[in-house]
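Okay, got some structures for you below.
Every number here is computed from the coordinates shown, using simple stated rules; none is lab data. On a predicted model such as this, the values are computed, not experimentally measured, just so you know. Cβ atoms are built from the backbone, for glycine too; each structure is taken alone.
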Structure 1
């Protein structure tokens with residue numbers, strides 16, 4: 001990365017980049033790592049992890065050029081943090097003493113030491129997170145100070161309520177109102193994932209993969225009959241879809 005960013009002999013494209021321009025690639029590479037894991041593609045995972053590691057090196061190099069910090073500082077920071085947050089492994093705490101809330105207490109102490117006092121319990125949740133992930137983190141922060149349903153039943157009832165409100169505006173409502181009500185529904189569905197300990201982003205990746213797999217089976221079935229989806233009826237495609245669904249369940 002130092003050679004790529006070398007002012008005299010480096011790559012012109014790499015030299016043009018800054019933190020903001022590289023950040024989208026960093027996010028993309030993290031998702032590609034998650035995708036390889038979801039697909040069980042171990043042959044691809046090493047390569048994707050390398051791509052993600054390169055992003056860390058890229059940011060560290062730009063920071064070093066700016067005199068802010070360098071690669072060693074990045075590594076030292078995470079090593080120190082992991083040691084500090086795991087006193088039951090690296091220190092003299094027993095495993096029993098490291099209760100569920102310990103991690104958050106350590107993080108709070110670190111923020112206080114840095115002078116990062118929060119005005120709101122929601123401060124510090126990055127706006128750049130994927131929408132569903134950020135929704136869960138916001139809800140989790142609010143829940144820590146008691147702003148939460150007493151049980152999962154309340155969340156499910158709220159989903160039904162939001163679905164009714166969306167149905168009411170879906171026919172004739174303004175696009176802004178429809179978007180708002182749709183967002184309300186997604187927000188509560190994300191909260192249900194939090195209650196069920198299901199990552200909504202992971203769940204969406206899995207269901208997207210399932211849809212793609214089954215739709216490709218529909219296309220393959222039609223192609224075998226010398227037809228295309230544009231030439232088939234919805235009933236015919238549904239039949240092929242259900243056949244693939246039954247095949248999958250049988251092989252489980």
Structure 2
């Protein structure tokens with residue numbers, strides 16, 4: 001693995017953790033593992049940090065299996081077990097339910113809502129006060145445009161967000177890390193690739209937004225940074 005790549009990842013994760021005061025000594029943290037490169041990278045980095053920082057915390061990796069046929073829960077669990085990590089797998093019917101006639105909402109919206117509800121229930125069961133998700137800088141920018149284009153509001157996912165009067169806090173330690181760096185990091189660590197069995201995985205609105213942004217980034221390399229900084233530099237006097 002490139003030492004520069006590892007150092008840059010650790011630097012930006014550390015910067016996000018310190019800037020937003022994400023992790024404290026004694027925290028019990030659920031790590032939402034999806035099988036994708038982002039969550040695997042997050043789990044690896046949070047584990048690695050424990051060996052060299054004075055702040056100690058406990059990690060509880062959890063995978064919410066949506067219940068589609070040909071899922072990869074067993075393969076994911078076996079892979080993490082081979083690295084010394086125990087994964088809790090929660091088997092659900094969220095995916096088929098979200099795509100059934102019962103659901104009158106967007107399938108992705110309902111599936112995500114049910115998945116997060118179960119994560120919160122597990123956090124309560126395990127007495128965890130933090131939930132870490134692998135959302136990165138590109139996810140935050142894409143969510144910003146998704147909400148503008150399809151929800152009619154200006155908002156995005158926050159690096160730190162508390163729920164239930166502060167009982168549980170969602171943290172996103174990869175908030176300052178570009179997806180391309182995570183992709184290169186995943187290749188260097190030889191993370192396995194798991195095929196998403198969701199029938200909408202290749203036709204989502206997020207994919208459309210991602211492609212639109214990619215065209216913009218190719219035209220000017222400063223655009224991504226400017227968009228990200230703009231979300232911290234809002235002038236409400238010039239909004240409706």
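-14000 is what came out when helix-only ellipticity at 222 nm (-39500 (n - 2.57) for each DSSP H run of 4 or more, over all residues; to 500) was calculated for one structure; which of 1, 2 is it? Considering all the candidates, the number was obtained from 2. Could you tell me which structure in 1, 2 was used to calculate FRET efficiency 1/(1 + (r/R0)^6) of positions 36 and 92 (r between Cβ atoms, R0 = 25 Å, to 0.05) as 0.05? Source structure for this number: 1.
Percent of Cα pairs over 17 Å apart, for residues 84-131 alone computed as 44: which structure among 1, 2? Source structure: 2. The value 69 for percent of Cα pairs over 16 Å apart, for residues 124-219 alone was derived from one model only; which of 1, 2 is it? Corresponding structure: 2. Source structure of the calculated read-out (mean projected area of the Cα convex hull in nm², 14.7) within 1, 2: 2.
When FRET efficiency 1/(1 + (r/R0)^6) of positions 196 and 228 (r between Cβ atoms, R0 = 30 Å, to 0.05) is computed for each of 1, 2, which one produces 0.15?
The read-out was computed on structure 1.
Highest-scoring entry among 1, 2, by relative contact order in percent (Cα under 8 Å, 6 or more apart), is 2.
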